[in-house]
Structure P
Amino acid sequence: MSFSKFGKIGYVSETKVADFVKHLEKGKIMATRCRKCGQLYFPPRADCPNDLSTDMTWEELSGRCRLLTYTTAHFAPTGFQKDLPYTLALARCEEGVNVYARLNKDINKNETRIGVDLKLTSLRLPDGRITYEFKKA
């Protein structure tokens, strides 16, 4: 049995949005937009759940965000214990999408408050992997 038979809608491999990582390596935070209905998605989606269209286009986000909420983790799942404590945040980008990411450790605890302006940026990890995080605006 293949994964394509899972669920109500046939899903394909996530490799359709693999370019997301290539964009991050270039310092670009990219979302996808459905050309049919205009909906913007972050993280990127290969298919639009609104109209099931596969006609998606890449769109760069400005990175300008405003903090909506956050929490600091003092315990972690396997593999993340060395990062403790870390702060997870939800912020709204000026393009209208909400992004969930870590706050950079350089952001002081007393500077963290709802409504503060943040910058979403790519982050190269020491092991050569790449992700994204929020920094001070």
Structure Q
Amino acid sequence: MQIELSKKEFRRLLDMVYIGNWILNSTRGNDRFEDYDQMESKLFALCKDNGMASLVDLWEGNYVPSRKFSDGGIHEAIMDYEDTVFFEILAEELARRDMDYQPVSRENYDELIARMDEYIAEFEAHGTDNLLIDSMDS
């Protein structure tokens, strides 16, 4: 298989592969999906021949994203995504709790969305500052 990419497209592909591997493997410890690590290494190895040698390092025989790559803003994008997902999941869980965990149906969907929107607005204004857990000591 041959894929023709411009340098800009190749750089975007590196970002996407890194983000995907980060999501799949960053929390797995020693139980990593090695085939994804290998795919990332295979693509990053192409950096040297495509004018992007500063984006790759050789570590223990594998090509890995360099510090320059990982410090270049990619983790800020990952953190933005994680924050959004965290607050959306939290808003849904709190809204479902408020509705006594009723199964979502056509009849209560609008109520669920309205409650979630209220929580999202609160989180956008105050983050988690106003969340309290009664059963925990301060």
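Numerical summary
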{"item": "Test item: helix-only ellipticity at 222 nm (-39500 (n - 2.57) for each DSSP H run of 4 or more, over all residues; to 500) calculated as -1500, pick one of P, Q", "result": "P"}
{"item": "Of the structures P, Q, the one that 20 was derived from, the read-out being relative contact order in percent (Cα under 8 Å, 6 or more apart)", "result": "P"}
{"item": "At a computed 1.14 (Rg/Rh (Cα atoms, Kirkwood Rh)), which of P, Q", "result": "Q"}
{"item": "Identity of the structure behind 0.00 (criterion: FRET efficiency 1/(1 + (r/R0)^6) of positions 59 and 107 (r between Cβ atoms, R0 = 25 Å, to 0.05), calculated), options P, Q", "result": "Q"}
{"item": "Origin of the value 40, 24, 18, where Cα extents along the principal axes in Å, for residues 51-98 alone was derived from one of P, Q", "result": "P"}
{"item": "Winner on distance in nm of label points 7 Å out along Cα→Cβ at positions 27 and 115 once structures P, Q are ranked, highest first", "result": "P"}
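Values in this text are rule-based calculations from the coordinates and carry no lab data. Remember, it's a predicted structure, so these values are computed and weren't measured experimentally. Cβ atoms are built from the backbone, for glycine too; each structure is taken alone.
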